[in-house]
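Each in structure tokens, the structures are laid out below.
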Structure 1
Amino acid sequence: MAGTRDIKGRIKAVGNIERITRTMQLIATARFQSMQKRATEAQAYTQRISEMVSELAANLGETGEVSNPLLSAPKPAVGRHLILVISSNRGLCGGYNANLLRTAKKQIKGGDTIDLEVVGKKASGFFKFAQIPVDAFHSHITDKPEYTDVERLAENYMQMFTDGKYDSVKVIYTAFVSMSRQEPKVLQLLPLEPPVAAEGDKAKSEGPMTVYDFSPEPEELLGELLPITVKTNLFQCFNEATVSEQLMRMVAMKAATDAAGKMQKALKRKFNRARQASITTELSEIIAGAAALS
């Protein structure tokens, strides 16, 4: 009977684990739905900003070229780059952090000097273990990033970039491609790609072109919109990283719940076999004892 008691204890432990993982799955599902809605709304705003920049670029002349400190790296190059890695504060989210940190480590290995900043305890712990120095750990940015925090971070990056401290500023995060695909991505935040006319504007240019009157001038408007573009791009990186984290945690917890359920069934079969064997043994002993007395 000692064997059956041990199996019974394991069944109870696995049942407790199953309840915990199911609860975590439900929490991750609710958070994923909330963050996906938020990211979708922010993406619409980011896309509209990009369209406005393209329209302004199309009206700056035939070439659409514009001069702005955020569009070009310092000359001569300083040989120094800044990389921001966005990870999670908690684990139990599958390969989310492993894939991200593997990509980040490849980016860090290079000839130029890298200043590394991280968001999330997992990245901080990883680089500490790998003995890679971290210049800044943004612990104030939580699992639900606020725009004001990201805005201050973006303003700091733009200031350092325009001061000529870095040749580029890059963000490494997990992009949400679809429900079945989330992949680590390296985004060059600064310098921005020079704005060009959108495909729709190019198509319209073949026919009669609409002429806009801008107040203030397009160059001044573009100077206001480019910093906003940097801020919204960085905020969208945080949003997509959070959505990907919650989705991968939801999937991981569902897999753990299913595995616990299967283990429970296997343990119950094992318990029934052990109990049946114990009963058979006891009956055999009783029959043998009765036969010995007769």
Structure 2
Amino acid sequence: MKSGQNTAAVFNLIRGSFVDGWGIRTTIFLKGCPLSCRWCCNPEGQSTEPELAITPEDCTYCGLCADICPHLLLPDDVGPVVDRDLCGNCGSCARICPTNALTMFGELYTVDRAFEVLIRDKAYYDRSGGGVTIGGGEATFSSEFTFDLMKRLQAEGIHVAIDTCGYMTSPLSLKILEQADLILFDIKGMDNERHIADTGVDNDGIIETLMHLGRLGKDIIIRLPLIPGRNDDEATLVKEAALISSVGSVRRIDLMPYHEFGVVKYPRLGLVYPLDGESPMPRERAEEIAEIFRKTGIPTQIGG
């Protein structure tokens, strides 16, 4: 099967993963997402384009970046400062930075290039019952790229999982989920108004997509981010458990308690973290929540 030459920006690629589906997997993370979750731990996955990341503490003030880019300044004791309204994220400054104070979040891949990287570990996929997981960002947002890559991998007998928020932006986005071997489906809350406030989109279509996949009998792993004070109240959790029970083809529930691992990425992108000051969820509270979902009879675990 010949792939097209469409491209997508990849911001991470993890080989030997055990947390993104069955068996040993390689997970490829694509940039671009229709949601803007306030607790997002991968802000570098929201834009579809590669982005300049700045780590001021690594700067030695050599001046190489400022020499080649009129949009970069080097004020004393601040490190590189960029005018992001004018920066084209060309990456020239990152390529010459000797200390990696300037790097790029994201690199453009063709389908062919991604396939060549992902097929290298086919022997591990085959022996472990694993495969490839396409995530993000939102895996279906770069729909043509993801669909072509998925079909090419499947033609080689590789199991493909799609990690999705369930918010479909095109008919091809939905087709990807319909033809994937496994769906990792995020549910971020049940109240529509709160969902809009926390993610920027409503959840009516998301729930409809989930129920549609259930009617098709697709294998689904539900992923539930647990954010204190936003979607961890008893009423929301009980409604989510009832919804998940009604789908009919959910194989596992993964609870994802709030953490702060992504906080440091925001200033590197010139962003302010929306939930600054929020504390990680205690393990004891996560265990209490897990019991609500274990009552559904569906295997439930904390973490991926």
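Computed from the coordinates by the stated procedures, all read-outs in this text should not be read as laboratory data. Note that the structure is a prediction, hence the values are computed from the model and not measured. Cβ atoms are built from the backbone, for glycine too; each structure is taken alone.
Points worth noting:
- Looking across 1, 2, the calculation of log10 I(q)/I(0) by the Debye sum over Cα atoms at q = 0.13, 0.16, 0.26 Å⁻¹, for residues 177-264 alone that yields -0.72, -0.89, -1.25 traces back to 1.
- Which entry (1, 2) yields the derived value 22.9 for mean projected area of the Cα convex hull in nm²: 1
- Here distance in nm of label points 7 Å out along Cα→Cβ at positions 81 and 273 was derived from just one of the structures 1, 2, and that gives 2.3; the source is 2.
- Structure (1, 2) behind the derived value 19 of relative contact order in percent (Cα under 8 Å, 6 or more apart): 2
- Highest-scoring entry among 1, 2, by distance in nm of label points 7 Å out along Cα→Cβ at positions 33 and 233, is 1.
- Answer label among 1, 2 for the case where helix-only ellipticity at 222 nm (-39500 (n - 2.57) for each DSSP H run of 4 or more, over all residues; to 500), calculated from the coordinates, equals -22000: 1
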